[in-house]
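The numbers here are math on the coordinates, done by the rules we state, and not lab data. Keep in mind that this is a model prediction, so the values were computed, not measured. Cβ atoms are built from the backbone, for glycine too; each structure is taken alone.
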Structure I
Amino acid sequence: MSENATPYERLTPDVILDATESTGFLADGRMLALNSYENRVYQIGIEEATPLIAKFYRPGRWNIDQILEEHAFTHELADREIPVVPPLIIGGKTLFEFAGYHFSLSPRRGGRAPELDNPDVLEWMGRFLGRIHGVGAIRPFAHRPVLDVAGFGDQPRDWLLRHDFIPADLRETWMSVIDQALTGVRTCYAHAGQIRNIRLHGDCHVGNVLYTDDGPHFVDFDDCRTGPAMQDLWMLLSGSREEMTRQLRDVLEGYEEFADFDRRELHLLEALRTLRLIHYSAWLAQRWDDPAFPLAFPWFNTQRYWQDRILELREQVSAMEEGVLPL
């Protein structure tokens with residue numbers, strides 16, 4: 001499916017520990033694989049010190065300039081005392097190479113998933129994102145991609161069709177529904193008009209947020225990119241329109257202490273959700289030859305999976321037609 005279907009076959013425990021030690025640390029032999037599929041992430045025990053987090057980047061996904069731009073963004077945020085976890089600077093560098101793999105090391109930070117049904121937590125998350133976006137709006141990315149309809153909608157659709165992932169008996173229905181969905185997305189963008197794209201976290205789901213008594217912090221900016229502010233807000237919302245309206249009000253209560261929110265971006269909420277759903281199916285398909293993926297996602301690419309995606313896209317078409325949340 002991909003040019004390098006098994007990119008981590010040479011990433012053995014010895015390579016992981018030797019890579020860590022190549023930066024000057026002395027590993028104590030303890031190693032714990034953490035929940036990550038796109039990259040490989042490990043907690044590494046360090047002699048007489050706190051464990052570190054080693055992140056090995058999937059070969060061929062990002063180029064060096066794009067990875068370094070991610071690192072620079074997280075350090076820019078940390079320099080402004082925004083609670084993120086940037087990679088360590090070792091000998092003036094944040095990115096290292098060993099045995100053909102690029103990797104970084106970060107301090108270990110604990111925490112729990114945020115309770116998104118708590119208005120106080122949502123407001124705190126809003127303040128946090130407002131601060132990130134305030135910095136993100138200062139300058140654009142030079143190398144990271146832009147979130148747009150082509151990259152997250154048209155290209156994933158075309159890739160799935162070219163590689164025959166859609167079952168033959170569902171193909172015509174799926175094509176019709178996904179074209180309706182993408183038409184709806186473009187209509188939403190047209191209603192929003194000329195919106196401002198800024199540097200974003202890009203993948204603001206609860207798995208990328210750790211919450212402590214001191215508040216939230218993000219631990220993964222691997223998908224940071226340029227796009228509308230709404231991209232980092234809509235993943236905090238769920239439930240009925242009434243519930244999402246209340247949640248978004250709580251988020252914006254904190255967000256607008258630090259950044260302005262353009263109400264025209266409300267038109268993009270369900271459009272961005274639709275694009276993510278399309279992109280996610282293609283992402284799974286493109287990684288399907290990676291042995292970790294069938295084990296982690298055994299339900300993917302079944303008849304039931306594609307039937308559910310058709311229903312899901314139909315629901316999104318309806319959601320986009322309902323219009324913006326009544327803030």
Structure II
Amino acid sequence: MKRRTFFAGLAATVGFSRTVFAQGVGPIPEIVLFYAGPTASAEARAKLVRDTLSAEGLLEGKNFVLSMSVASDNGQLSERAKDLVRPGVRAILAVGPVALRAARTVTAAIPIVALDLETDPVKAGFAESLSHPGGNVTGLFFDFPEFSGKLLELLQEARPGLSRIAALWDPTSGPVQIEAAGAAAAARGLQLQTLKVGDLGKLPEAFAAAEAQHAQGLIILSSPLFSAISGIAQVAEQAALHRLPGITLFPEFAKSGGLMGYGPSLDDLYPRPAVMIAKILRGEKPGDLPLERPSRYRFVVNLKAAKMLGLELSPSLVARADEVIE
């Protein structure tokens with residue numbers, strides 16, 4: 001699809017307020033994709049949302065218009081959030097915990113559909129329960145604490161004798177993941193080194209610290225910072241440069257040159273919140289829409305990366321992969 005074709009119908013609002021009106025029928029419901037990261041990544045995610053809404057029978061330009069509020073980093077999201085509360089906005093798709101918190105701070109009325117793989121929504125106070133959120137927040141959330149042990153298990157299987165591991169963590173995602181990773185590592189007798197990175201420009205410094213501490217493996221915790229197209233490629237590049245076998249819950253990591261990815265594909269995640277938005281546009285309340293978890297997981301192994309790292313993966317490990325990159 002040519003770039004100009006993609007943008008036909010996509011209103012990009014980056015800190016810019018506007019209301020779109022249909023001729024003779026009043027304002028068209030506006031959906032805002034609220035996202036921190038590269039614009040190119042936001043555009044790709046927006047296309048998934050638009051395609052899903054169209055598949056739900058909603059016509060762009062008639063039943064909805066999709067706009068983007070994109071911040072180059074998490075620090076700008078709070079300022080961007082002020083522009084979300086304006087006439088015509090019927091739903092906010094908040095990607096990541098920082099976007100969710102910022103959106104919730106400015107409105108308790110506009111429906112917020114979250115795509116947040118780092119937050120416990122009940123513990124954080126965004127929902128009364130998983131089955132009945134009760135407020136203006138619903139969406140797709142992920143139970144990382146339970147999942148971190150599985151990632152470490154796979155990494156230990158790929159790198160026998162593993163004793164020291166580094167965890168790449170974006171502190172803006174909150175403490176839940178790093179605490180879970182620490183507990184899972186301790187339960188497996190692993191020493192965990194935290195690499196705190198809130199800016200992709202700090203990746204070389206973080207990986208140098210991991211090398212200095214003789215880390216033998218890497219677990220990349222979930223964050224929009226690391227899951228963006230450019231971010232995940234930079235993490236994979238640094239892991240290869242420092243010869244660190246790595247794993248994350250995004251299969252795209254292995255496809256970008258990392259060793260392994262096990263979890264929900266990014267392309268599979270966005271349609272579910274989009275379906276929720278379609279229900280909201282038809283009159284359902286976000287507080288009545290049960291919170292959801294990712295339902296499809298993929299295990300991707302990169303044998304080319306394994307060879308470069310000097311690892312010979314067991315046949316049983318490779319056989320369990322949904323996709324093997326050779």
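Observations, loosely collected:
- Value 5.0, calculated as distance in nm of label points 7 Å out along Cα→Cβ at positions 127 and 167, assigned to which of I, II: I
- Volume of the Cα convex hull per residue in Å³ from the coordinates reads 129; which among I, II: II
- Structure from which -13500 was derived, helix-only ellipticity at 222 nm (-39500 (n - 2.57) for each DSSP H run of 4 or more, over all residues; to 500), options I, II: I
- Source structure of the calculated read-out (relative contact order in percent (Cα under 8 Å, 6 or more apart), 17) within I, II: II.
- In this comparison of I, II, the computed figure 3.1 for distance in nm of label points 7 Å out along Cα→Cβ at positions 55 and 287 is attributed to II.
- Computing volume of the Cα convex hull per residue in Å³, for residues 95-230 alone across structures I, II gives 111 for structure II.
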